[in-house]
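Novice: Once you scroll down, you'll see the structures, which are given as C-alpha cells.
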Structure P
Amino acid sequence: MKERQDDFKDRRKHLSEMSDEALKAYFFELTEKVVDPLLDLAHKNTSKSIERSVLLRMGFSSIEATAIVNVLHEHGLLRKGAGHCVYRLSRDYKITLREAGQRIVDADGISELLEVFK
C-alpha cells in the first residue's frame, strides 16, 4: 500500500495565526456555506409525501390528505404548502379545516387559492 503524503502542515498555514475566536468564526462561516444551499432547497421545494404528512397532522385521514395533495399538485399549488392552502381557505371563509379540505377536493376552493397565490 502506498504511504499517504502528509501535507497537514502546509494545508493549515493559513489557520496557524488565527486566535481561537477567529477560528471559531471561520468555522461557522464555512458551516454556513455548506448549510445555506440545503436550507434554500428545503424552503423552495416540497414533495407530495411531505405535504400529506402535514395534512395528517392537521387531522385529515390518509385518503383525504392524498386527495387534497393531488388536487393541489394538479393546479400547481403544492409548492405553497398543502396545510397553508387549507388554512387560508379556512381562515378566509371562516370554515373548519375539514370543510376547507373538502372544498379543495371538490375543486370549489381552487380559484380562490389561485387568486390568493398568484
Structure Q
Amino acid sequence: MAIIGIDHVQIACPAGGEDKARTFYAGLLGMTEVPKPANLSPSGCWFTGGAVNLHIGVDPDFRAATKAHPALLVDDLAGLRGRLAAAGCVIREDKPVEGYARFFTEDPFGNRIELMERV
C-alpha cells in the first residue's frame, strides 16, 4: 500500500467568508468553483484549478494559518503578481528555491498562500 497523491487541500475561513473566498480564489487566482456534495455542510466552498482541488471550510474558531500553507503552481507568476498587487493583496518575497520563481500572498482571511512557477 502506498500514498499515490493528494486529493485536496482544505484551509479555513471564518463564518460568512464564502463570498470573499470566491472573489480571491476564483476572481483573482482564476480557480473554478465546483459544487460541494449535498450531504456535506452547506457552509464553505470548493475550488479546482489544473490538478489542484482546494476546499475552504468554515471554522467557528477560525485563526489564520500564517505558517502552514498550500503552494500553488502557476503558469504566469509575473501576471498573477501584477493582478494581486493591483487588488491590494500582500506580496511577500522569501528565500529562493532552485528551479522556481515564487512569492507568498495572503487570502482575505490572512491564510498564507505560496505561488510558484517552474523556471
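Novice: Name the one structure among P, Q that distance in nm of label points 7 Å out along Cα→Cβ at positions 79 and 95 of 3.2 was derived from.
Specialist: Values: P: 2.7; Q: 3.2.
So the calculation was done on Q.
Novice: Could you figure out which one of P, Q the value 0.65 for FRET efficiency 1/(1 + (r/R0)^6) of positions 39 and 63 (r between Cβ atoms, R0 = 30 Å, to 0.05) was computed from? Don't jump to the answer; show the numbers that get you there.
Specialist: Details: P: 0.35; Q: 0.65.
It traces back to Q.
Novice: Using the calculated result 10.9 for mean count of other Cβ atoms within 10 Å over residues 23-30, pick out the matching structure from P, Q.
Specialist: Numbers: P: 10.9; Q: 17.8.
For mean count of other Cβ atoms within 10 Å over residues 23-30, the value 10.9 is produced by structure P.
Novice: Also, I was wondering about something else. Any idea which of P, Q comes out highest on FRET efficiency 1/(1 + (r/R0)^6) of positions 31 and 71 (r between Cβ atoms, R0 = 41 Å, to 0.05)?
Specialist: Working: P: 0.55; Q: 1.00.
Looking at the calculated values, the largest one is Q.
Novice: Still on this structure: Say we calculate relative contact order in percent (Cα under 8 Å, 6 or more apart) for every structure; which of P, Q gives the highest result? Don't skip to the answer; put the middle values down first.
Specialist: Values: P: 19; Q: 25.
Across P, Q, relative contact order in percent (Cα under 8 Å, 6 or more apart) peaks for Q.
Novice: Given a computed value of -0.50, -0.82, -0.96 for log10 I(q)/I(0) by the Debye sum over Cα atoms at q = 0.10, 0.17, 0.19 Å⁻¹, which structure among P, Q does it belong to? Show your work: numbers first, answer last.
Specialist: Working: P: -0.50, -0.82, -0.96; Q: -0.31, -0.88, -1.08.
Corresponding structure: P.
Novice: To test your reading of the models, identify which of P, Q gives -3000 for helix-only ellipticity at 222 nm (-39500 (n - 2.57) for each DSSP H run of 4 or more, over all residues; to 500) when calculated. Kindly include the intermediate steps, with their values, before the conclusion.
Specialist: Numbers: P: -21000; Q: -3000.
Going through each structure in turn, the value belongs to Q.
Novice: Can you rank P, Q by distance in nm of label points 7 Å out along Cα→Cβ at positions 7 and 103 and just name the one with the largest value? It would help to have the intermediate numbers written out before the result.
Specialist: Numbers: P: 6.3; Q: 3.5.
Going through P, Q one by one, distance in nm of label points 7 Å out along Cα→Cβ at positions 7 and 103 is largest in P.
Read-outs throughout are calculated quantities, based only on the coordinates presented, and are distinct from any laboratory measurement. Computed from a prediction, not measured in an experiment: that's the story for all the values here. Cβ atoms are built from the backbone, for glycine too; each structure is taken alone.
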